[in-house]
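Every number here is computed from the coordinates shown, using simple stated rules; none is lab data. These numbers come from a predicted model, not from an experiment. Cβ atoms are built from the backbone, for glycine too; each structure is taken alone.
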Structure P
């Protein structure tokens, strides 16, 4: 049993007074006023203690792209030109180099306050499309890295069968594809049952309409994720090929629903918003990636008005910071509309914690009895946070303010330093250099 003494904690979606959080075998077993009468020696957590954050949408190998896609050549054009650099990276990785990159990136995420991550995994096979001896070698490289770093990974295995409507995969895309939806389902079924897994449709352009229902069936009670309307060009191609928007196409195939998360959801019609709201589908917003790739701004106010649940994703990990992702949702809406306060701070914390955990099938995201003992202590006296109303800390804090990270009742990181691996910077530098060799 471990007792964590907190000056303040985020409980029931608000800031509490001083509180003791008692944990045992990785679970919160009691919460109450500080007990100064017993013999237990509590471990003090500074500042304001949040539940562990979740990254509901990660492409872990994209971390090797950070700071490499802003040149004055074709890389600077759009998502579609950026994608060519991403493909160049994707063609280089093998299970060993992917494991090293994932381990370093997940260590960075954990030190920043993330205790769970949904890994949208489509880097399945050899660069030429051939199979590894274990067809799930790449996915297991990712989940093994998460276990070593101490972060809770949900492996979202992605179906990817075409390069566009009616077009075969080409080039490096062949390593993303299993060749048929049945082969994809068979490989997913062979993943170890001990892993937390979900399934995913890469996008409506990468999975034929005839196969969408099979992905929904393969979910079988697990979470299901899909890139939805990330670019206007995707919408236009879908309308031309099917006469429907991507959201309508997914809805017709039974993909949308309360365990489904639509990632980005940037270019939605009023009808699309109604479909997401009516089916209970979550929208995972990835503000820093959407800005970095010039994808455009989702209509947050329209989503909120429709009653759509919002979660947060880091996507390409251009910035690893749960606070930046959360307030980025509100700041994007302010930039688009000239109006403040569409999502208040408490709603942003909810998006980054309980909603993001729910999106990936994780039980975390709240400080309550029976929840995982995943806690993040955030300084309230730094140059960024000093003087802020604690209720509004999400609007000013940064990953650099994360003082202590507790995962399953154990302190795993302090002031950005991982208890096992140290400063993630050195790991990242070595693994990224290896990835590009």
Structure Q
């Protein structure tokens, strides 16, 4: 990144990735309009709108009774699933559960000042909705997403969890998804179109009760639906295409770095950026990318993404590499250097940070414990990964005794009157007066 040209190229790439460059302005407007129409239709016609949208987009005609996958169907899918697969799911879910339990918010001891007791309590939302991509237009059914969303909600103590996933053309949902849902104890799963399904969970219909929080990854339409529904329902984030930024020096293995970059590029769309102070490493990684891309099953998609949304940036030193990384605030941030801890201490932003050569992103995607639902598009500057704490609400708890109110009443009443709120002042002073 030496000189003005290098800095300009980095700025242009950052604007492309963080400024919505993966979808044109006209495309975003079309998506927003289409989503707005679906939400309005669901608000007006409820189940009928959901069924019509599912027929139009997925080619599946359902009745209201068929929207929800029955418990016998869930049980049958679990019974037919490969036991090794279910054991894998249990191991992954156990890891996620252990991590989520370790980070769950715990109320500290109450702050006591004389007769004043001030504390906080955390309570879960009553009902959460999870969207899992699928359906006739989906490349792959990401069954790992149900583990990474449902388990954190369960750890939070959410009483009801509803899952929506679009059906395939034959009206079914992925048997793997059904089996995982059953394994996790999910009994409420709907086979309906994505945008309409998200709207139904947010607004409520006769068949689908309204949820309090919407979570889960999805395409541009699902993200736009969340954007428009936020406020009527809580959301996890406005997720965009997957992304990775790797900070590395000559201590890193070039072939491993190339594999890591390709693992994000194959998402299609997905962005992959290497930032390094070593020009030699940059050249070796570039050669490895060409070599590995040649026999990758999704080579065309991954190659297209690398051309459009990938980069290898050479910086003066690792300090500048950290500055570049923080300006991107990437979803996945990998640090593979001769002194990872020193580099980590200089970084501020990143959805999930993978430290060292033996921590590739897929361990976080599937198995380690933190949820793989992460902030994208630079949102790591101000938001956090999905966790059990996303499903918790904090309530302040205040308790005064009579003497404490007596001591504070003059100040409280003074504040109230300076704001022109006489009734506020009297609510305090009345208790003081009546006690005498």
Structure R
């Protein structure tokens, strides 16, 4: 397999994760350029991958003005910045791995698909859940007909109480105007996964949900504005002090700790809680995205699926129940429990593995995605990509339709 020359646009968490594949497989990938406005993250990428100064940019627009000097580009900027670079780099003939979501509205998504369609480029979107060992095995079992025809599916996204507070109350995805609605930023993964598992187009959707708990009406009387200056803090499960220092105590200085500060010490964390946005009272932020939502879907042929996203859980892997004409399946992201009606027998298939890779997150999905993308580029074989343009656009349109259904209180019919 030839070595792929790769550019990273956006050197934050996701860009860094994908780039780490080059450190594990230098014979397959070489990081040859980076565009990142933040000094710390840009310099870290330069140092880790020995990127020459001539190929370092603070703005992706300046990079895009250069003559094409790599095979592919990973676009891992903030969500609202996906559309423009995706279109620009497609026009220049770069193969593209675009972090999800593609764009923040239907038009943006369609504009990207239009730009990549007809070009002789590989295009993949960061729906890593399609690439996990668990999903691949589950799909294999379903395709074998072991539980017959799939009639209905239930999916739970247990966001987790502290994850909701970190990302969707205090963090980057808390406010729809600054990022987008919750279903798109957090759970377009899940609607895409459901579409992949069902293997059919979605016909209609309905949805319900709201911001119920994380608002001023629920702020305790003795609560302060910052977790370090709050009488209620010892009793609050959403305490920033409790959340971030507990990670440090367990020796975890990666996500989410490295999101709030680059000074990965107790003092650095305390300083970030006191001075930054991640120490704010969860009942007194500018968040407006939902903290719980359900989506109901009907597919071609009459099959149905339901999806629940909720903050109010222990953070854990997603859980799924699949009901077929000959059996049913329960899965939790690593284990698949199969029950067959005819024999009454159960079997547990364990897809967990101790993966030493730095891309082991999402059940190996991070590794599976970047490996498939690099392989597709090296061999010029789009079939290696499981999250290509057409079906990815379809699952994004499902997500936009579901949010419209929630806001308007309607059942929305999707047009294909």
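When distance in nm of label points 7 Å out along Cα→Cβ at positions 48 and 256 is calculated for each of structures P, Q, R, structure Q gives the greatest result. When mean count of other Cβ atoms within 10 Å over residues 184-191 is computed for each of P, Q, R, the one that comes out at 20.1 is Q. From which structure (P, Q, R) was mean count of other Cβ atoms within 10 Å over residues 80-87 calculated, if the value obtained is 11.6? Matching structure: Q.
Given a value of 5.6 for distance in nm of label points 7 Å out along Cα→Cβ at positions 16 and 240, calculated from one of P, Q, R, which structure does it belong to? Source structure: P. One of P, Q, R was used to compute Cα extents along the principal axes in Å, and the result was 70, 48, 46. Which label is that? The read-out was computed on structure P.
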